[in-house]
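Given below, in the form of structure tokens, are the structures.
Just so you know, all these numbers are worked out from the coordinates, no wet-lab data involved. Everything numeric here is computed off the predicted structure, so don't read it as measured data. Cβ atoms are built from the backbone, for glycine too; each structure is taken alone.
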Structure P
Amino acid sequence: MATFVFTVAEFTAFPTKPFAPGDDVTIADVGQAIDGLTPADIAAFAAANVDVIDATNDSMFLSTSQLEALGSVRLTAGDTVVLADSGAELASGTLAQISSLAARNVDRIDVTDNVVPFSLAQLNALPVSLTPGDTVFLTDSGATLSSLGPSDLASLSTRGVVGFNASDNVFTVSVPQYQAFGAFQLAPEDSFKVNGTNASEQIDGRSSNDRLYGLNGNDRLNGNDGNDWLIGGLGKDVLTGGGGADVFVFDKKPNKKTNYDTVRDFNVRDDSVYLDNAIFKKLGKGSEANPGKLNKAFFKISDKAQDFNDYLIYNKKTGILYYDSDGSGGAQQVEIAKLSKNLKLTYKDFFVI
């Protein structure tokens, strides 16, 4: 059994390799010399039965491919080892690779492009810290990300997480979760589906394209920016779309005393009303995925039906939108919602789902 200590250059020049399995072989050189090695160079250490790499200035930076090329070669525990690579390369690591970093004497991660798209499982497996200034854009399925509670979200902000990217583009969350997500960025193509409760509550949207569901209760839904869907559900709700091309959805049986909504800011140029044909049976076919255009003959601006197929009526003097189930005034028309007065509505503002 023999002991060998080489610089990188000395190892390369040494004529007799590999070393015997029982030999104690160390590569000892400044970190810069080690940093400049290719993965193939490092793999050659393992093939030659090198045991340890020691940075004589106690610091080295390795890429993901360099680290994986080490094989059985150990890093010196006293060195500060930084795993430095792009976010994409770092996020390509398996859970086993990520969870073993500390055991392999890696001290921290340096994301060379500053953002790493870890999954939740990868982040939870990470045993070392990020370099200050580096951040995590948590990338996972909507279901996984939607399972995070308010306390989980609060703790993530202390771990470098600045935003979320749902691989299927939708987060389905409660109101408290939605509020807790407020401090984080969202991938541009992602949106929230926010479910209210039986209580009366206020849900304020973000700048993303969200769906706000009031469910039961007398709710206030504010879309703010983004192309939002506002679905009051049951109760006497107040719906405000805000900026963007918003959709106001009515999918519950209207009742002036118990289920009669107010739409605060319907914009004829940008916004739309979606009516569920399970409730408004005479309006035709359509679905959420493929909304049907309202038949021109079915819409009337008046205080009541004028002929045999005026199923949808807007009274511009009062702002009230009605549904007339027989289209002729024979049956009592029912208030759907109160909009602003004197809107220049046409049948093109309405769709059937």
Structure Q
Amino acid sequence: MCVYRHLTESVGVRSFKRQEIPRLSQKNIQDRLNFARKHQYWTVNDWKKVLWSDESPFQLFATPNKQNNRVWAKNKQDVPSVFSVKFPAKIHVWGMMSHQALSELHIIPQGQSINSAYYINQILAKTCMEAVHRCRNNGSVLERPMLENMSEFIFMQDGAPAHTANATQKWCQDHLNAFWRKIEWPGNSPDLNPIENLWGIVKEKVNEEGQITRIRKIENIESLVNLRKLFLGRNKIENIEGLQTLVNLHTLSLQNNRISIIDGLSTLCNLSELYLSFNQISEISGLDKLTNLQILDLGNNRIQNIENLSQLHDLDNIWLNNNEISNWQSIDELRHCKITCIYLEHNPISQDPMYRKKLKLSMKYLLQIDATLC
């Protein structure tokens, strides 16, 4: 009998994954005990008065744990692959919940450190207070008041440095009805905050197989006005819409969709990277307002002419490979741009024996043609 069978059948034991738990110091343990004693007689109605807040990171296409992500099969060839993405989109958000409602999510800009100034001015004073001051008596969980009687609320935040800073504590004292001060909430106690369970549910939804590959319409993101990067590739989107309010967007990826017309981008004046490859686009249009655009990816479409790009003076990279471009005159459209890298391979124009030389003569800043440096 093998060791595995002996352990499972004779001894009656099974293999379990060891659970990770926070390491608690004696102070952590004492603080948790003090918190429990102070609130041991709270009723359900008392706990319903708490507004639970927290920050959490999210990642699209999160890589599964290799030790847990196993499949029973007769041979390796029968095991389905797990798709990976080279640069998965990551965001960091702040949110707040009560027993009956949710705040809007605050999207923390990429690279922004959460110090006390940012936390006070952008999160507490805006997103948090907007939720606290709701007046509607009904509506969705994002519209109704956080509590039936908002004069009774208690604001909860954990012991993150931005939360416990003196400036933050002073702001909370001046602007909030009641809150747990930094000495009250026990450190290293994520299990005490029910919003952690909500984050877990959201992450499961984000990571469900195929969850982000079935989008047919861009909708319900108008409130994400601080969003800087949006990745909606590999979907079934036909129209570019619903993005007008995302004026802080820097990167937009709509690769591998069903888009035929470039439209709906005129308000995105801060956009610097736009990825539209592997669509059904036949004409370059709708980009003249995007004067900060630096990278434009239109590869693998049905484009025949390079046009309507003369206003994009800061355009640095343009990728037009695998299209139907055959007219050298259309290259003149890029004379006023600062193009350093261009991809035109697998177009009729790239079959010209003078292809590389003509491109160099046409664009004085050019450093790279297709995958080769000039």
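A value of 1.7 was derived for distance in nm of label points 7 Å out along Cα→Cβ at positions 237 and 261; which structure in P, Q was it taken from?
Q
With mean count of other Cβ atoms within 10 Å over residues 93-100 as the yardstick, tell me which of P, Q scores highest. Walk me through the numbers on the way to the answer.
Values: P: 15.4; Q: 19.9.
Going through P, Q one by one, mean count of other Cβ atoms within 10 Å over residues 93-100 is largest in Q.
Could you figure out which one of P, Q the value 67, 17, 14 for semi-axes √(5λ) of the Cα gyration tensor in Å was computed from? Source structure for this number: P.
Consider the structures P, Q: one of them gives 5.3 for distance in nm of label points 7 Å out along Cα→Cβ at positions 189 and 293 as calculated from the coordinates. Say which. This figure was derived from Q.
When distance in nm of label points 7 Å out along Cα→Cβ at positions 221 and 317 is calculated for each of the structures P, Q, the largest result comes from P.
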